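The structures considered in this document are given below.
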Structure 1
Amino acid sequence: MTGMTRHIVLLRGINVGGHRKVPMADLRALLTGLGYTDVATYIQSGNAVLTASESDPGVVEAAVRSALRDRLGLDVPVMARTLDQLRAAVAANPLTVENPSAFMVLFCSEPVDTAALAAIDPATHPRERIAVTPTEVFTHHELGVREARLPAVVARNCPGEVTARNWRTVLRLVEMAEDA
């Protein structure tokens with residue numbers, strides 16, 4: 001696998017409430033058709049791992065987004081991280097994960113505006129916690145993600161696109177990418 005890079009691809013806003021439906025078999029076929037190998041998907045919310053000759057996740061993002069638009073008629077934000085980048089994000093998490101399903105990692109398509117996010121008053125979200133790194137934002141939601149308000153605040157204060165995954169999903173994607 002010399003010269004090959006493992007990537008984790010995250011699609012934003014698919015298969016939510018019956019909108020932007022993308023069956024995972026179709027996503028796997030689309031990714032394989034782009035020349036990626038060792039393609040696997042995880043749950044129905046647009047998570048994939050793949051191997052590419054391209055090491056730049058930005059190139060993978062652009063190729064996948066273009067293919068989704070051209071072949072499936074969907075303009076879907078796509079974020080990609082290499083396996084090493086995702087491992088680094090997991091290692092950089094400064095918060096304690098008490099409940100993996102109530103802990104989110106927000107992946108941003110552009111560098112995080114740490115100054116804008118530092119201005120968020122934690123008192124306005126007393127049952128939520130936030131930690132910001134230059135590439136991801138981590139949030140914990142005591143009342144669960146359905147009651148979470150911080151992800152929307154983060155999305156409004158970050159340039160580009162933002163998509164979130166719970167901690168369990170992030171760890172599973174790392175595991176899947178390592179297994180290839």
Structure 2
Amino acid sequence: MTMTTNTKAITRTVATAKAYPKFAFCSAITPADPEHYARLKAAGIDTASICLHLSGYSHYKFATIHTNLARQAGMKTHAFMVTDLTDIYTDVILFSRRFNQLGYTRGEKITIWISPNKRSTDREEKIVEIIDLISNYHDENYIDIALMKRDIDDCIIDLSKLPKLINLTIINCNAQLSGI
């Protein structure tokens with residue numbers, strides 16, 4: 001016996017009146033002009049997280065440009081690095097060098113954006129090791145891991161293998177809803 005109904009699916013969206021802080025990730029593809037940062041400020045974005053290191057590059061020149069533009073616009077700056085997990089020690093050393101050169105401080109958030117090389121093994125162990133390395137000089141409470149939702153969905157990163165208490169950002173580009 002088959003039973004059918006004529007009920008419509010109801011889409012439920014929950015809204016909140018609470019205001020959340022807004023910030024922008026800024027890298028080489030971000031317009032490098034003062035007007036762009038002025039528009040961000042006008043849109044209520046007062047914090048810029050600047051890419052200081054990208055795996056495979058020994059010196060990421062856009063870090064200086066965007067750090068200076070954000071600070072000139074009166075924005076708070078945080079730092080991030082993008083790692084493919086191939087050579088985490090070099091990534092951490094080069095990131096830390098730029099962090100210090102550009103005058104970032106202990107109280108600023110650090111995001112470790114994971115963009116894993118598909119051939120990389122022991123990804124979760126390497127992520128934990130990066131956190132441990134950076135926490136030698138930076139408060140662990142201000143270290144965030146950023147993962148692409150597709151990498152979780154495709155089982156490239158296994159969240160169950162990461163520490164239970166970490167700051168986690170899930171990036172879901174071009175999505176209507178977060179799906180998390």
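Structures 1, 2 were compared on relative contact order in percent (Cα under 8 Å, 6 or more apart), and the highest value belongs to 1. Across the set 1, 2, volume of the Cα convex hull per residue in Å³ reaches its highest value in structure 2.
Given a value of 101 for volume of the Cα convex hull per residue in Å³, for residues 54-109 alone, calculated from one of 1, 2, which structure does it belong to? Of the structures listed, the value fits 1.
Values quoted throughout were computed directly from the atomic coordinates according to the rules given, and no laboratory measurement underlies them. Please read these numbers as outputs of a predicted model, since none were measured by experiment.
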